[in-house]
Structure P
Amino acid sequence: MNIHEYQAKALLREYGAPVSDGRVVLKAEDAKTAAGELDGPLWVVKAQIHAGGRGKGSFKEADAGEKGGVRLAFSVEEAAEEAKKMLGRTLVTHQTGAPGKQVNRIYIEDGSDISRELYLAFLVDRQSSRISIVASTEGGMDIEEVAASTPEKILTFTIDPATGYMPYHGRRVAFALGLEGAQVKQCVALLNNLYRAFVEKDMEMLEINPLIVMEDGNLKLLDAKVGFDGNAVYRHADVAALRDETEEDPKELAASKFDLNYIALDGEIGCMVNGAGLAMATMDIIKLYGAEPANFLDVGGGATKEKVAEAFKIITSDPKVKGILVNIFGGIMRCDVIAEGVVAAVKEVGLEVPLVVRLEGTNVEKGKEIINTSGLNVIAADNLSDGAEKIVKAVKG
């Protein structure tokens with residue numbers, strides 16, 4: 001689960017992190033009042049979307065030469081005008097892709113006197129099962145670009161959970177970033193607070209880009225991106241309240257409400273599978289036969305008829321889907337339950353694309369009987385390879 005920059009800064013402020021004063025704007029008519037509550041003389045107006053690269057992005061409705069999603073203003077009136085220009089428009093960045101994202105929130109904050117821009121991040125390192133710290137002197141840039149061109153400028157290390165964060169971790173980062181004197185102490189304290197927030201709030205990613213050294217020598221978080229472990233959000237009512245459903249794919253949002261593991265992709269063949277490993281194998285074999293999967297969908301081992309029906313509706317709601325492959329290897333998940341769910345969904349929403357069904361395992365014969373006597377125009381498959389070949393052939397003619 002991701003949150004907006006202004007929400008991340010408010011959360012990190014509670015942990016003692018230095019951030020600028022700012023105001024969020026949801027309605028254009030409130031922009032001038034919000035900007036007027038800040039001191040200036042420089043105001044920074046930022047589009048709030050769940051994607052990076054806002055400053056270099058562009059609006060679909062923009063006039064030639066118009067600035068991106070992060071703009072500077074030198075008066076309250078100018079800040080309000082810039083906020084009005086961005087609200088309700090579609091911002092396209094390298095992370096949003098061509099469709100872009102509609103800007104429904106603007107964050108106006110005090111400007112900062114920047115001396116240096118640095119990079120700092122906390123991540124969950126799956127390989128070591130530890131929290132990893134990433135730091136670089138090349139702040140303000142995409143860390144992927146830095147890693148590709150100047151990897152020697154990136155410091156990465158993990159924290160032993162047996163000790164947790166220790167002051168020497170902060171000093172190691174401070175020295176790598178070229179900090180001196182009082183800045184080293186600030187860095188040690190800052191990393192301690194960020195580590196505490198990361199652990200206590202079950203974050204999976206905390207990125208500060210840039211972390212700035214101001215002209216007076218103090219450190220400040222100029223930007224903040226935070227993502228949480230979705231499986232742990234139930235433990236944090238305050239975090240769950242920050243969720244912005246307008247930023248999420250409607251199909252993925254609908255799937256989450258029925259406890260379905262669904263991720264939208266860009267292909268043309270929808271997949272309904274039980275088990276994450278089998279779902280990955282199904283997507284791979286679709287690609288092997290020359291097509292692209294439209295989604296990852298694991299209905300799980302304990303899915304009910306109703307859940308299966310909802311899963312099928314989600315797949316068919318995607319206009320890119322030109323065919324559907326149902327691939328079930330029944331263990332805990334019974335084939336007859338899958339069959340009943342598919343039949344119920346098709347009768348409710350209709351079937352306008354080819355459907356290939358491969359069933360194997362628990363109650364497979366009963367499942368096949370339900371499909372065969374349903375009156376549906378279903379293509380039967382004997383195994384995974386056969387199913388993939390048939391659905392690709394049906395879609396591509």
Structure Q
Amino acid sequence: MRRLVSSCFIWLFVPACAAAQAAPELKVRADFPNGSARVESIDQQSRTITIQPHPQPERGWVCWWYFKVEGVQPGETLTVQVVGSGFTIPDRAAYSDDDKAWKQTEPGEKRKDRITFKQKAAGKEAWFAWGPPFALKQANELIQRWVKDSPHASAFELCKSKDGRAVPGLKVQQAGVKDEERLGIWVHARQHAWECGSSWVCQGFVEWLLSNDASAEALRKKATVWIVPIMDVDSVERGAGGKNQKPHDHNRDWSDKPIYPEVQAAIKHIAAADKAGRFDLFVDLHNPGPGEKQPFFFIPPAELLSVNGRRNLDSFLQACRTEMRGPLKLQDKPKESGENYDANWRRISKNFVRANSRDHVVAVCLETAWNTPHSTTEGYQGVGKELGRAMERYFREATRGK
């Protein structure tokens with residue numbers, strides 16, 4: 001009997017060891033658009049991957065990471081360590097089994113110089129990122145779908161970027177309604193490339209705007225809306241941070257002599273609409289610092305606002321407080337970005353637009369919190385939907401001066 005038990009033990013143990021030895025080798029790839037990762041180490045035994053963002057300091061903050069893991073055993077738990085601090089390490093990473101549908105990991109374990117995430121993988125490949133990626137291919141595919149599915153949508157090319165990429169945009173207005181007396185709204189995202197959540201907010205806004213929702217139809221009838229889901233397409237495609245890139249980033253380029261084609265084209269477009277009497281609202285979409293847990297607005301300093309402009313801005317903010325109820329609920333109080341905020345405050349997009357358009361025009365920056373359990377693709381798109389409803393409420397209810 002003793003010999004029989006021993007034989008059974010050996011028979012069970014040897015295949016287990018062989019299975020462990022046969023585990024495929026984990027590999028990390030980031031050689032695709034928007035990808036970023038520098039591999040520090042891969043421990044094949046513990047199935048632990050340690051990375052940090054690929055350094056591109058001339059392209060702005062080194063904080064964005066996004067990579068693919070190959071050689072995964074379906075059902076195994078991967079350990080991912082990200083070296084960095086502050087903006088580099090969200091409480092939860094973005095994870096995908098197919099590079100399409102993104103969810104959050106459980107909160108990571110933070111140490112002084114890194115954070116560790118554990119995630120069970122479903123297939124032979126897995127994707128991890130700082131936040132749910134939104135690259136140029138996705139923007140193009142969405143715009144093509146929107147134009148195909150809706151008679152109210154048409155595509156336009158804002159410009160060619162410095163690297164020669166086409167920057168896609170979308171124009172929305174109710175089909176069959178004359179242009180005379182139309183309002184004008186400009187919405188764009190990703191002047192800072194790492195702020196991927198802002199493009200998801202933009203997507204949620206457009207999905208609502210093209211829907212059968214009665215308030216969406218009302219806004220389409222009143223206004224022409226121009227939308228650019230990604231402004232700094234070159235930094236996005238390079239997998240760079242974008243913010244504070246040299247000599248300055250897109251959101252510090254709004255002046256009489258902008259250096260970025262995207263900003264040049266946006267200024268020209270907005271100026272033409274304003275001159276025609278058809279420009280009323282400018283919204284710049286961003287993500288803030290890691291400590292901000294609720295969305296909030298940056299507004300122009302008081303010196304750029306007339307009595308008329310202040311009244312309209314207050315009415316718009318009140319409409320947003322009414323509609324933007326969460327779960328990513330809007331903060332009650334906005335923040336100003338004047339000279340105490342940044343030495344180049346006049347070159348910030350919303351401040352430039354406010355100073356160079358008719359005094360009734362409202363120009364704001366919406367910062368949507370990214371470091372919360374609700375900072376998901378669904379959560380971001382919910383903010384975009386609520387922003388759209390707030391716009392419709394503002395133009396319907398507010399006593400606006402023009």
*Which of P, Q yields 47, 25, 18 [semi-axes √(5λ) of the Cα gyration tensor in Å, calculated]*: P
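Starting from the value 3.5: which structure in P, Q was distance in nm of label points 7 Å out along Cα→Cβ at positions 106 and 154 calculated from?
Details: P: 3.5; Q: 5.3.
So the calculation was done on P.
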_For 14.8 (mean count of other Cβ atoms within 10 Å over residues 42-49, calculated) the corresponding structure among P, Q_ = Q
*Give the label, chosen from P, Q, of the structure having the highest value of relative contact order in percent (Cα under 8 Å, 6 or more apart).*
Q
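Each value in this text was obtained by applying a stated rule to the coordinates, not by laboratory testing. In this text the structure is predicted, and so the values were computed from the model without any measurement. Cβ atoms are built from the backbone, for glycine too; each structure is taken alone.
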